[in-house]
Structure I
Amino acid sequence: MARYVALIRFTAQGVKQIGQSVKRAELFKKEARKLGGAVHEVYWTMGSSDGVLVFDAPDEARATALMLKLSAKGNVHTETMRAFDAKEFAAVMKRA
């Protein structure tokens, strides 16, 4: 399963409904499980991003579907990156 890191920025709607952010994070975890993935961490942050998600998905299509479902609710914008651990990156480097 592939690991992903997503940066989250609240929309105006998300800020208006900030009190429900923790509840929405729990719903996101359930959505990930439905798609065969797993959420490892949810962080609320300060700075240019309002939050960070760390999750696994079986493939890019399901990772993309999960992020689209999240964004479609209108509370956040996302920027998602594929993350490689040391073992995975070493395997990539053997091909480079």
Structure II
Amino acid sequence: MEVKVFETIMLFCFGFAWPFSIYKTWKTKTSAGKSMFFLCIILLGYISGIFFKIYGALDEVILLYILNATLVTVDIVLTLKYRKSNDVDKSFQQA
């Protein structure tokens, strides 16, 4: 058995949560409970994995790194969008 099967399973398991997180953020239109620091650290990890695959051990697993990085990026964009939107809503409520 090739060792990359474990890397594939890990990336699949980690990546499985992102569509649910994105859907929840999009559906509720709020960024409550989201940590930009955490999302950026996760994205940095996926980007590091992509570079490792490009410069060290290129194989098809890179596609999971790219998919997961894309999903985290979408989650970051939605979080920023709704954080700004929620901040505007709060300023109107306080006035």
Structure III
Amino acid sequence: MSEPTATERNARKSREGVVVSNKMNKTIVIAIVERIRHKKYEKFVTRTKKLYAHDEANDAKVGDRVLVMETRPMSKLKRWRVIEILERAK
């Protein structure tokens, strides 16, 4: 196998979630809810993951649905950045 060149890079993950906190400067916390089927009991269980995302313009508010994309580590916990706000909170 050859080494990857500077022009090619792996596809970045993107996730969709709801903003649960925007108290920090240029940082939001989003909750990603996933429904998975339990192996043994075959019942659907909801699991929530919280991601810290970089919001350069500080324009996401609590309740907004946002699209985030994986990026380089920006701080201890922040590894995502806001791509777009899909739906504003009502």
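Each value in this text was obtained by applying a stated rule to the coordinates, not by laboratory testing. These figures come from a predicted structure and were not determined experimentally. Cβ atoms are built from the backbone, for glycine too; each structure is taken alone.
Quick notes on this one:
- Label whose coordinates, when helix-only ellipticity at 222 nm (-39500 (n - 2.57) for each DSSP H run of 4 or more, over all residues; to 500) is calculated, return -27500 (choices I, II, III): II
- A value of 48, 30, 18 for Cα extents along the principal axes in Å, calculated from one of I, II, III, originates in structure I.
- Ranked by distance in nm of label points 7 Å out along Cα→Cβ at positions 8 and 80, structures I, II, III are topped by II, which has the highest value.
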